[in-house]
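Structures given as structure tokens follow.
Every number here is computed from the coordinates shown, using simple stated rules; none is lab data. From a predicted model like this one, the values you see are computed outputs, not experimental measurements. Cβ atoms are built from the backbone, for glycine too; each structure is taken alone.
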Structure I
């Protein structure tokens, strides 16, 4: 029996029930462990690394200096220690789970045990009296914030839990004392950053409460949580990192929201988890390609690995939201195809917890009726404004206001397929004219963003004299640009080599090798760039319209534009459609030639208003 180790901490062992999916979880987990072992120095207990020549290291006389004296000795050559410390702790935590989980091929493996034992020994050696882990004079845990200590501590705690019975009594006492010092350092140096950092600190503090039974840890975690969480987890499900969502750090906050709720057993957080899960899934396509354009701190072009925490949310919520089980299966498919290291990030805690939370009774709900209903969701704050679009045929995100130079429509994908368009860092889709660049220009709070939430939703923005409408129908997304006067304009739609093999000009439309869907237009034909990833339209335009269609598509007639009133007609796999768009700054009458349904009495269109009429083929969503 280890003195002061609370038996309640065994909840973090996460024993998994035997099932086909649980075996799949651990097959991928074992693949990641094998990769880790290839980069881990088992004898040293650390990730393999080289110390740059000239790095002064952290002899005792340096490590114990006050922070002002220590700063004088800080060298860029010491930055190597950040990655070594964090990656080593994560590896040790993952090895611990491999050793303890019966479904892992590494269960009871003596080499894995040696890696964990030597890893705990390595961190014991570099711990200073305050409890902090110090490789060099740069104390990352106290310079960047003590969430850095939390990230290392949680992995060492779970590793110790997993192998404790295989350690000698002397090792148990020594490593437990090391962990107690680290936990006390964490408690004495709170992190109240209103972002992922504060959330991480609170979650690991709740783990410390579970490990020790000391109520001070939970009380301090709850106090900081009440200050931090309202600025991170919004009522509409968004997870903010500063002034908006982030396709990297928002998912870290999501992971540690789950961790905190589990450790603290705070049921009041269940509605927060449900709304956050719903929002997070809308920030990816069905293939877990991240939508870019509204991210704040990071804007990662390939953030599939950041979706890993969703697996735990899916498994815990799938009894109430059946399609989450299918979404979990799709994410496992993506991880299997190219994200070898993803299962062991942050010590593998979220991954192993997801395997344990899986309920075989909810597995693989593949009926279309069980899927989330088609929807359009809009989100707005002072710094960000955007809409997520999920229709029967496709998915998209439209960014109106953000920090990123990738606004407008940047990603459009047929459901379950690779994105037809997708922005790389220097190649966003855009409409560029004199004084206007749709990818860079924000639609500010003083500009116009009109949403018409009818049967066929639409958004219209006005920035200066540039007006853009996005018209949503089940199988086709139509984009309409107009200016007050004709002017030379360049409109580009960009693809990505990471998702397709390039665009091809067909008879009246553009297709993409490797992605389904097509781009159609109401104007002259475009040019395709030499590399095949940019479709470019040039000309003196007053009005231009494009259609991204997930199936068959036919333009009916040409686009009509008079005094800012624009009408266009088309037919696709969902039916025949007619759209009338008012891009004028004043209300205009609906043209008499527009055949409206008998129950439609609108005679005027307000500025930036859109009306769509259809002969719906009643395709089941």
Structure II
């Protein structure tokens, strides 16, 4: 609710938008002239507001919502001289909420633009107020993503902008406010709104992803929009069938580019990259002319401020690397350089970068955790399993390495099917068999664990031996493990899950899951390949859902590898090897 100058209160900006309804109001319950429901001094202030003549069209829907098919239904109306006017008359009764409150326009817009229900009351525990639309958003039939103000994702045209409760001068507004973003440009955001301004519009300053808190409004929470997946897209088909992958693709992001690498059937390293247009694909192994540098694993890619680092397991069981800083260097067989014949590689190397070092871990042929690290020169390799002296802590997967502000965390699937960890602060601690510590004998691993880190939690996901999605999480102690497939339903998990935390703080988990029939088929015969499944967590779990079916994917787009998910500047990109042997992608955001 937009603040207005109110006679008698010249030193204060005061506003109120919507009565926090406890349930949807019927047309029979509220009819006739506008009712004023705000008591006391705020009621006096409310009576002296101005948001345009009550019921008068302020902005025709098709003058602002040009992207909505039914834009003629999105006219912005005035709410008279009281913030709290609320009736059920023409044109819509109370179908979308009390007229002409701010959330009546917002819910009407979401109904016609996104297919949401006409009111959001009760979804996610929403009370019916404008502010509670934030908590309702991810629980709606068409789930909406939440982007807090300043979280890294700027608002865009068509978003709902939601304001929380707050003080307006000396007056408390507990209902909040909501508006629709009508335009975004360099340094500004335009909105349309009801019960806000006499014109039905306003204009805010924008700096990056931060909207400057507008004067006269309660605190801005952020904006919401639908999950907007695009795809699946057959990249290999776009390249006329060239460069088909034989491994899970690896994706890395720079500030300006999306980099995609993979291994082909000949063991060559291929790359394509996107910077406003797709470039490549390029067969770097052929370009380098070193026939010994063939790949036995998917490549691992890490981006620093100045370089792109690519590591892989060579067909000779060695650690290989090539790197790019304006030109390619290498490839180099580091195992041969180190001269340690025991340090052979049995997995894709895992790489992380600190401010001063490049850290490379791998599963050795002896099932041990090995590491080498580079500062101004290479050190190692070191057999940490031998150093730790734990003969039980052997590996059945590549190690997963996560860097926090204070620690280096290494997780792996043990040969006993347990989740193991060792961690480094100023010295190594562990290894610890967490599966034994948790005491849940059902929570055994059938894949390498996948790790995500938020400012407050460490999240650990894996494919269970029962084909389910499992998770454990750490705050100041471990919680779980939880069998989410058993609790949430959905398809079984047939790959290691891929996890990302989006810029709004939601956790997205994607995996290769069973399909009961090929997309588009009316039959019941099991598909020979699997669909892309996903679930997301935003205060609670939503999903799982079959994304391949949602996007209308074909049998060719079904998965022949685990998916790889990466965060982009505006959302997420998922890449996989399709059942037709092609590189496929889908985008969200």
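Work out which structure the value -10500 belongs to, where helix-only ellipticity at 222 nm (-39500 (n - 2.57) for each DSSP H run of 4 or more, over all residues; to 500) was derived from one of I, II. Write down the numbers at each step before the final one.
On the way: I: -10500; II: -2500.
Clearly, the read-out refers to I.
For which of the structures I, II does the calculation of mean count of other Cβ atoms within 10 Å over residues 112-119 return 18.6?
Values: I: 22.9; II: 18.6.
Corresponding structure: II.
When FRET efficiency 1/(1 + (r/R0)^6) of positions 320 and 504 (r between Cβ atoms, R0 = 41 Å, to 0.05) is computed for each of I, II, which one produces 0.60?
This figure was derived from II.
Could you figure out which one of I, II the value 0.70 for FRET efficiency 1/(1 + (r/R0)^6) of positions 304 and 448 (r between Cβ atoms, R0 = 41 Å, to 0.05) was computed from?
It traces back to I.
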